[in-house]
Structure P
């Protein structure tokens, strides 16, 4: 769909909507026909960009009102255009990196700056440690008795709002799936998970209605540790729910160490 504006025998075919960050194409016609040749000079005000092709493409970075002008064979016409922000969308992006060295001891990993909204630590010596009054994160281990509390060589730390020095985890054996959830709103949030394993394969999957599912597989014949980061938001006015599952596919160890929401 296009809007056509005419002056004399010239007309400009413009997009029905123009948003920041996306290329917008404009076509000059003379008496209803796209000229096969000629000299073109397209400009936008208050920008100073000049384009000499037809059609002409412009990408606007700022919301506002502009004037688009084109000169062709000594004829000039101008039209007003309005550039708006693109509509909000639901987003989900995941990434991860190795903590320490696969097959060896893990390096220290700090959760500082990752726990402003809620946190959970999974120590060997006590029940789950979580933010006082924290309600945004939930954790479900799927039931069953195939887990234990385990000490090993990694050190996951937190200094604010409390001091945590954890070198332990909840260790699951046999085929097992655990789930974290967090509320998704129009405000972008980040979920950070510290996990590990031994001689095992774990599939991490993050899903949010309206967004492309993110998944990654972690596998090693020895000990391994990963930090997983999920950045997400929801366009839904009432919010939605981010769900992250960690599924072990072998009989050896999957380790759940810490979770933070920021």
Structure Q
């Protein structure tokens, strides 16, 4: 069977142990430790696996990967990940190739996400030989798991003497905080405008922040919902004059913007 590698656009981030963020702190990070398997099975729990037998290096792609599928047994790798409660956007992605010469569905690949505290199955996906599907990679938004400890589990059951394997690499859970914006409001002569009312809405019309500029003409908007195509509106009102501006707001960003109201 021809091997096909599902290439997934990987988000950049440091591999780091989970940590606690202040509610207004901006972050964009990878919550998985050693998801590239460059440190063997460090941070992964295993069933019937070892670094010497299951961690391989791909000379073509130049990275390590986890190979599951020992003959006549079930092999599994698991990691518990603490997803920050302050994450507004969370996405899981990994590369995976499933290969089998078996024709029965007693052999399979399985990927699961469990609630670590309760054991509840949040997601479970199988790939069987009859699916004729070699690509078991994934890229999916899982923002609803913010604040949870989750177990991510990869498994392969090879109950026969035929070949059944899965190769997993580049496991990433990207979590991004809500964004924040510091804004300076000027009049036509570039004097800072104090006590102006500021309202920020998403492209959908949802209001995500409102407040006023301080005595220095500055507002500080926090907990802003983002999105790669979120062209937010910033409405500023002062002395009966209303001016609307548009700025893109993504997740996990800190913005410093200036706004000039020429009508003042």
Structure R
């Protein structure tokens, strides 16, 4: 699969998931007892679920949630990692050493366990009265808090080298402020790196959102996401395998396409 094939798959999927709500206001399509757990057919291309709802429609609605979490989660991770990674190059050596050791400890923890623990903690600290977007916010904050260290480490390593370049030293010698150097020289110089890091984070956030929803720490039914659909399919695997194969297939191909797109600016 090349970069163009990845775009060809992702673009229609994003457009369809964004527009699907205009055609099915109830969110999932109509339930129909006559077609409960129907296999894929010309009428229902991917089959139906336990309430007779079109699985393709549910996958498109689930893509909305998954893509929102992936986009804002990845942006949060890159933003926090960029800010902290930039700040570390100006830290005193002792503070920098301590900070890097803390990052080593965080990176050494199993990712799934860390994400699950933080999601549980934030859920306990967040009041249910904040509204319908509470779970989405919890997932995005969880991903941001747990995934930024690796980005910060990579950004720090790159900026550490750039900060010693002659044009940076020349800017400092004529009185340029640190903030000006960061905005005008350092951050623009790592634009391609940030793009690649963003594309690396997208599939990771998609997978982690799916995992959290699958284990009951994320989106829960009647709301939907790919994690919810895969969990529902897992329960009916023995007699309705299409319920897990379809959303899992979309998840796999989406992650594969995003991974291929990394080469577009690499």
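Could you tell me which structure in P, Q, R was used to calculate Rg and Dmax of the Cα atoms in Å, for residues 60-211 alone as 24.2, 83? Walk me through the intermediate numbers first.
Values: P: 24.2, 83; Q: 23.1, 80; R: 17.7, 56.
Corresponding structure: P.
Taking distance in nm of label points 7 Å out along Cα→Cβ at positions 52 and 252 as the criterion, the largest value within structures P, Q, R is that of P.
Ranked by distance in nm of label points 7 Å out along Cα→Cβ at positions 108 and 220, structures P, Q, R are led by Q, which has the greatest value.
Each reported figure results from applying straightforward, stated rules to the coordinates on display, with no laboratory input. These numbers come from a predicted model, not from an experiment. Cβ atoms are built from the backbone, for glycine too; each structure is taken alone.
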